[in-house]
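Read through the structures below before going on.
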Structure 1
């Protein structure tokens, strides 16, 4: 929709996000989708001038989304997109006033992070019959161990190179959101597993030797759907919950650390969170699980 991009200054805003804010391509695409949907809704009634689009028009857009069954979380994401867009438009002189100051986001029910209990994951990962010695099986094991052992995101996992692993430092270098690097420790069993995996990878008869850590059976860099299938396959062996994604292992990592007495700020740094608010949800999750265990175990509960 080129006309919308030109009229709404979406193109310039997306370039700003990509080159100045250094957002990931996935995030920039999400912003583009939200803004183009907004443009389709408001442009026929309000023309090309952004100053004609007031808070009432934006509220109508939000009501339209909710009436068509868009979830509260998705609506809030679009509102966040519009807040960023209008802040940019105000700073660049495209608008005189920011209508988003008069727009409130709908309240969202608090959802606790979905996770798998540590003892279940340990029984899966430590069982000798879970993984065979071939490349594909050992790669799957590395994927699961890395996600649970470091708490990294799916996108971060796919970007890892062999050279990001420090054998002497017992750590791994992770490129997170907004190209921010962080160093995450590796426990000794995981470090040995990575060493063995890299040696096994070198022995494979791949046409080209890739430095990407996680590869497909053909030697090409792994892709998101492969990781999702891998995680779902193995988590299905120990859990009946519907959600079985790589992010579940990230939640499991954070909760295990918190239950083990780790400092919340340390968990924040390991996860690569920009602020502490995103990490504090695990505190609530841990308390709720303790309450649940208490109710099940105490004779008078």
Structure 2
């Protein structure tokens, strides 16, 4: 069973109200490395908050964490070629609204609309409402559980074969910790999603900006009996956080769980894994 999935953003990063605007366009231009001047999340987010629009585009895949950062900061993504996104990719993203705001930017840049504050803020309000409703880490976790068709899910096992940053895995796991707290067991522990992570986040991919240290440390459970938990069917569902990065305990999981109780995530730009004939729930970010 194949399902689309996308990136998401932690609800704490979504601005409470539309920020004061100082400029039409944010500083960062994707692919132009000399514009990548921000080294902290505060400075990075502030630039989007002070701007009406920010340029974004397809990166390795159509889905890109930058799209969600722009939205969360009360800024409008100026998304080139958005109309070319395949139907099954970024299904939660407000594509139609962004097509409208792309046209709005053209009218502003061509001088056809001079006083644009009110109309831009109208769109920003709509986009913020959409982000809060559909694009948070918690709402994405809830969507995944709903797709299983299992009516009552309390305990979840979230498996990772290695713990280096992976946006889809890290964001989705954060959502499950938001949703279920200690009832979501992450094995292996993904340390940088927890607030007590003590290493330098700037050494992580993307300088660790906006996806690290969002989970209260008290929500972590040190699992001492993972094998027995699986054998006793303690968990209602088991999630493989990244099929490309490995599925630990796979044989044991499939011995004690039905395929319909197993969820597999694929957050890669390109994927060669076997998914078309799977009977488990397979969530593809770049679903072509």
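Tabulated data for the structure shown
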read-out: At a computed 18.9 (mean count of other Cβ atoms within 10 Å over residues 136-143), which of 1, 2; value: 1
read-out: Answer label among 1, 2 for the case where helix-only ellipticity at 222 nm (-39500 (n - 2.57) for each DSSP H run of 4 or more, over all residues; to 500), calculated from the coordinates, equals -17500; value: 1
read-out: Which of 1, 2 leads on distance in nm of label points 7 Å out along Cα→Cβ at positions 184 and 200, largest value; value: 2
read-out: Comparison of 1, 2 by Cα Rg over 2.2 N^0.38 Å - largest value held by; value: 1
read-out: For 17 (relative contact order in percent (Cα under 8 Å, 6 or more apart), calculated) the corresponding structure among 1, 2; value: 1
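Throughout, read-outs are computed from the coordinates displayed, never taken from laboratory work. Small disclaimer: the values here were computed from a predicted structure and weren't measured. Cβ atoms are built from the backbone, for glycine too; each structure is taken alone.
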